[in-house]
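Read-outs throughout are calculated quantities, based only on the coordinates presented, and are distinct from any laboratory measurement. Keep in mind that what you see is a predicted model, and the values were worked out from it rather than measured. Cβ atoms are built from the backbone, for glycine too; each structure is taken alone.
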Structure P
């Protein structure tokens, strides 16, 4: 009888723990991996005890993607994860669906690296189990991060990178379906460096989403529980809000240390420590 009760209590706490797990998402706007972002990812994932995955399916050059991330994490020293794995993409001779799905159950963090977000989503949609497995891991508390194309694919509505960006107008920016970690917001990357204001405003003119982040290179949005946003520098980000009127955009500049609550719509700044 006691053994049955023990099993019941164990299952109960496991289910409650999973239900209460806080989601953690890091969206890098492009460029090299910022050390502060990698340090936070490693900390959230369990630091040196953690096992990481790089999902480099947006490119065919998966070996370079793995080496680059390994070198970047190595700069953290003792704070680096113990291991980084790189599952081959679907269609590769060494790809195994079972090994990929099992690996998702073992890692503490997943970095979705850059390349072409259309290629990434084609590969993620090549098997019906892939996207649900990513979402299950995300809801379980596995830390997900994206860089460049990996950031673009994090939302439900994803900018493909195609369109007429010389003007602002309905239908001028092509979109497709992304992974969907964030469902009520548009995200664009390389934002200030490549002057991408036109394409993000064009999307907001007709999309169901009425809010967007533009993340510059060398800038990261750290998003906890799907709502609490903190900006990690050295660069910056912007927000675009046209909830009140499709043709009127309220914009904010977000500097390193700035915060935003996506549910309450409240902006703030993390107080700097006094010396």
Structure Q
């Protein structure tokens, strides 16, 4: 039977629900695929895993979580054309060989088009340059000519010149109002075995009020909990808010296309997203009761 998976750090299975997502996607498309997590703790382990994957004709591909997104790209000789991106999160096979791609940016692009319309020249603030944040910033800048601002507290992360760094959120209002604001930080995230003492948001209600207009869309990359504090603040201001479940599902849908050539339609995508929403809400209830 054909196989797929997710590569991540030691605790990947403790914070990911990729197994649930793939169970639903394979069910919706009547594809029999065996899914498993691959916890990798060292570069040597990653090399051994990649060698095994290369030789296994039944292993179609895998997604990559932190901390291996940039490291994996150095192992794959061919990369699907994503302008200026160095971090890859999907590895797949074709008749021509093994390729890497960034389905995070494709997933986010589909979410934006669905909830925010035409992306051309949008003014976007991304909170956090780690994970998929920086990749999305580069992609949106170069493909859609967006004006992208990033707030990142880690000064070791290099922000490209075409993206405006916002080191102090208190000064973000000087940039005016944003069309889209994205939370790409882990702030406000729950884990599958515990929740924070109190809800947190990467931006305060007061600052948010100064940088939004009535049509601003708030997009969350975290999918657990379903309604983060960041999204709750947006709802208070009657803004359109988008759960991280949307990006999670659209990213997986694009990965499925690369692995098998099968593309889910919008009805099937909605069914998967609703199923994952129900799963997440059930987990929240179990942790908070």
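Observations on the model:
- For mean count of other Cβ atoms within 10 Å over residues 53-60 computed as 13.8, the structure of P, Q it came from: Q
- Computed 17.7 for mean projected area of the Cα convex hull in nm² - originating structure among P, Q: P
- Source structure (of P, Q) for helix-only ellipticity at 222 nm (-39500 (n - 2.57) for each DSSP H run of 4 or more, over all residues; to 500), computed value -9000: P
- For Cα extents along the principal axes in Å, for residues 149-260 alone computed as 34, 29, 25, the structure of P, Q it came from: P
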